[in-house]
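Coordinate-derived values only; no laboratory data. The model shown is predicted, which means the values in this text are computed figures rather than measured ones. Cβ atoms are built from the backbone, for glycine too; each structure is taken alone.
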Structure P
Amino acid sequence: MKRTALRPYAGAALLVAPLLAHAQPAPAPAQLDSVTVTASRVAADTDKLPVAYDIITAQDIANSSARNVQELLSTQTGVHLLNSSGSSDRQTIDLRGFGMTGSSNTLVLIDGVRQNDNDLSAPSLGAVPLASIDRIEIIRGSGAVQYGGGATGGVINIITKTGFNAEHRVQLSHTVGSYDLHQTDASVALHNERVAFDAYGQVMRTDNYRDNNAERRDSGGASLAFRHDGGQIRGYVRTSSQKLELPGARGVPNAMGEDEYHNDRRGATTPDDYVRLHTDAFGLQAEQRIGTGTLYADLGQRDKRLYGLSFGSTVREQDLDASTASVRYRLPFNGGHSLVVGADWQRGTLDGEERSAFGDSSWRTSQTQRGIFGEVQIQATESTTVTVGGRRQASDDRITVRQGFAPESDQSHRLGAWQAGVRQQLGNDFSAYARIGRSFRIANADELMSLFGRDPLIPQTSVDKEIGVDWRSGATRARVSFFQSDLDNEIHFNALDGGGFGSNANLPPTRRRGIEIEGSHAFSDALSFNANATWLQARFREGTFAGVDLAGKTVPLVPTWMANASVTWRPISELALNLGAQYVGKTRLDNDQANQFHARLPSYVLVNGRASYQITKNVEASFAVNNLFDRKYATYGVRAGSVGEAGRYNLYPAAERNVMATLAVRY
């Protein structure tokens, strides 16, 4: 398999050191404009965008009891996590109710760089220390015009403390915790007026909660930026290696009639299974003022290699290569109007091999996507902003079978996305918005290969509608939104298809609709509170499979109710205390599209807490407890079979009460 060599980061540090030797003391870091986001692909004022958005600031992150990015996101409105691997790094982030395909319908970026690979795996975010994040931008239900496929649920952009706005720092932290957790994080950031350099590294070892679930991860990255008149250019490299042992599911009951989930939660059904992953990524990002507008350009390359053992004897190897390029130009006009136009290109290839007792197979899938888009923002009146945009995209997919009996295919698609919306200011504190648009998703490489003799998958499309009201007054913010997405040809693993074995298929028409309510209030500099609640309905609109009428049935793994609340208190300036609670309602088990099974994934409430103390100006200690009341729960479960009320089912136990302590040194 092809390997991408990366030079050691130490060499980059030595290269940049002379350039920074005479740097002046760093200016104070730029303060984040609370209504500026870049998840819309270019800098935009959220007071004018017809979308539901949230910005998680660095202070919000410092106050949170979350231990990683995924846990932090799970406290936000409408975000649901699913975990079938036992690794916090591999949790599926589901925004607005797509279940196990949530990671294929929610676009995740780090500093504007796409993290979703062209497969079914969830984006790997564990290597991003929370302390290195400047802010996280969440734009719900919007992103197809500027980004293309896979953004029906929304866009999440993680902005790290990098570049010229980052303060000079050298930071080192070590964390110990339950299940023999040991994690060391290190980072450095330096810059002067023309050159900026930053680097990070992480080493993590843990046994995780269950038997045969040990995990090790080594990751690192560096970036070097040069600023010139009217613009800047930035290059980055990142690498990550992970080995994760996979314990499998716990049967209720298992084939021997034993209730493994309740009697032996921590046991392993597959004591020999594991997966090894190695990812290398590098790229260039450029920004240049041209006339009265700004040109943005990106080039990127990712190479992900996988080696896995399942069922004790089946070996799977994959090599996924992805190349991307994009260019955007934003042109503001007098009167508050603006125009954004752009083009992008993506090419991905996946070479796969599988060796098992049933025979060997080998294949290659390749996908090439080309798109152009434009979006205009019109300041119709002083208080009214209208946004209209559209995209055209071409996709060419090919499956080549080198060994085995899977079907080959060669197909092309021409797709479109559009959006029209308005935001209306209603006095000084209130604003309302409404939008309608069309989004799409193209099957990824894993889905193309898992068809079990079916015809090639048709692209998924969705018509999305949303209205909402925002209120901001001093230290208080509140939002209420209603949204609806009508999907055709939703791509999903359907247990009722494939002659009883299931297959990736286009589902009959489905609908997501929901109400989101959120609010926050700072009672003082020392005490703040925030809360949110989501009502979400995910149902089939019509259709039958295997003789089962699906009209009105609930889509599996989507909770109807979710809620979060947290309070942060600083009794003294050096001490911060946070307590948070999370409720996730019951859901239908995976494979239960027919809604006939007697069991459901139970609801649960988690309470998490964190205390941090600033020992000196440069040293901080923190202690966190997760699942304070020792709730026994699972975020993912699957029924055996696909129809009928009775039968066995499998659950993937989540961790019980666990703790961790961190000591961090910053200069």
Structure Q
Amino acid sequence: MQAARAYFDQLNHAYNAVHRAKEELFWSTYMATSEDAEGFARAETAYKNFISDPQALQQTRAHLARLSGHSPTSAEAGEHAALLHGLRGWLALFEANIIDNDEGRALMQDLIAAEAALFAKKRGLEIRHINERGESEVASLSMLATNAASNPVEAQRRSSFEGMQAIEHWVLANGFLDLVKLRNRLARALGFGNYFELKLRKNERMAPQQLMAILDDFVARTQAAQQRAHADLASKHGLQALQPWNLRFYSAGDVVRRMDEYMPFSAALRRWVESFKRLGIQYRGASLQLDLLERPGKYQNGFCHSPVPCYVNERGEWVAAAVNFTATAKPDQLGSGLRGINTLFHEGGHAAHMSNVAQNAPCFAQEFAPTSMAYAETQSMFCDSLLNDADWLKRYARNAAGEAMPEDLIQARIASSQPLRAFEERSIAVVPYFEAALYALSDAELTAEAVLNLARATELRVLGVLSPRPMLAIPHLLNQESAASYQGYLLAHMAVYQTRAFFLREQGYLCDNPLIGPALRQHYWLPGNSIDHDATLRSLTGEGFSARYLAEACNASVDEAWAQAQACMAAAAQRGQTALTPADDLAAHIRLVHGAELIADNSGGDEAMCQAFEAWVARRFPSLPETVPAP
């Protein structure tokens, strides 16, 4: 057993070194604090070589075989079981990432270099639109989406949509088609039909036909609700309301504008901290680094990565996680507060998961294959789902005068959002439908015109209209870790509503429920990827994966949703709110940065951090109203 122990410990330490080097360069290049694209490509190659090493796979299998054939003494039994468990985790990682031939390894290096080159070029891309003040400005993807949804002037909304279309054309002209070809060549070299099949089988352990059956079933269940919503919009505002630059604006009406004063960006940090504390969520000593505001060159989508995966080391010591997460908020833009807090809850949910995996190797806590994307996104999307709940809005959403969001505004939000619930979920489904068809194209068929036509045809088939977010403007399609993985979001949403239904059935409420954090930690987070997604759901809810809870939520009428919201708010008022005490602690070391600038940290306490962050935002954006803490 000594040889197996030495090998296992060496794997843990070697992985930590190569993983951290890659992740630190990932952060600095994606945050535009470094231009070392070549260094990142080298670190990414070293990491990929480690997790796809055929020799490591063979050695792991050999050690497992010897351990399985060894009959331990009673004194050895604990260590023997732990080694078997840990090495099986490494076996799963190597099997999920193995590249067992020279052609595949060469293609992976070509792919890493091509992605790095595309990313370096894209950092210099400047897309312009017309903002709400009638000014032409350079806009990030987040700014384009927000302006397209909330600007009252149609021509200005359309300028943002056309900006997203410009991203599509730029991507197609600057190497994306070559990436698709390289990915497919890699997949074929590894024995798969195409890259979409490779990613689906590796990440979700699912065959393409299984996924398509789930998607087709969900689309069928929600077809009537989507058609009803589109017909109602056209009836109220004319067919022009279904244009992609109008659909979100007309569906929301003036709700986003009216909500804005109750959801200021400067308050987002405080509301995240306080809400997660009351949920009983803790980070077990993790170091969290948050970069929340947009700036030139920064990656234009929120993400959460963990440079240091948590685990229990060979001495029985807890190795706390280090986690980075980001948003692209623009505090002086309408709707930025709502988008900012959504990112904090979403990425903060990822970080909670990544900080609580308590196994004996870092392979169980890292966020890539064999970790299921659907499993990972269940953790984050459960947390951000709470922001849509009437009792959370009534309790936490407050304006500068400290006044709570009025119930008529909460009702208006439900009236505007509930009809489009089916459309929003199908807006996730449309991406895997497109990517499955994209990677099925031959190299000869992969032309810019053909891919654009495929994108538009897929949008029309699944959504009934052109998507307000053009397909090829979605940044996930460009990076090999997230490409061909978007289905994980829809599978996760199904699990989220199954999880919500369990807590509502068992405890009657979600907002500020202190039992939620401990339950998620025990059933969802502690095992990491040592068990599959379905097993985590069975552990907590007592039933396997089910899509029916999400379909029921999508198909509810506005009246049904409002009745549920009223009951939810009444029950919350009767319960009251628990006051936070010094014992309520996230157990995290938090740093807020803006590139290389430190904005605030919690070394002097969470309250001091929140005040420092709010003061920094006020100085940087002096036209914004002051923040009033929720009671």
Checklist outcome for this item: The value 4.4 for distance in nm of label points 7 Å out along Cα→Cβ at positions 266 and 282, derived from one of P, Q, belongs to structure P
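Can you spot which of P, Q the value 20.6 was calculated from, given it is mean count of other Cβ atoms within 10 Å over residues 178-185?
Working: P: 16.6; Q: 20.6.
Derived from the structure labelled Q.
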Item to check | At a computed 3.1 (distance in nm of label points 7 Å out along Cα→Cβ at positions 434 and 554), which of P, Q | outcome: P
Checklist entry - Any idea which of P, Q comes out highest on distance in nm of label points 7 Å out along Cα→Cβ at positions 242 and 490? => result P
Item to check | Of the structures P, Q, the one that 52 was derived from, the read-out being percent of Cα pairs over 32 Å apart, for residues 218-529 alone | outcome: P
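Given a value of -1500 for helix-only ellipticity at 222 nm (-39500 (n - 2.57) for each DSSP H run of 4 or more, over all residues; to 500), calculated from one of P, Q, which structure does it belong to? Don't jump to the answer; show the numbers that get you there.
Numbers: P: -1500; Q: -19000.
Considering all the candidates, the number was obtained from P.
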Checklist entry - Given a computed value of 11 for relative contact order in percent (Cα under 8 Å, 6 or more apart), which structure among P, Q does it belong to? => result P
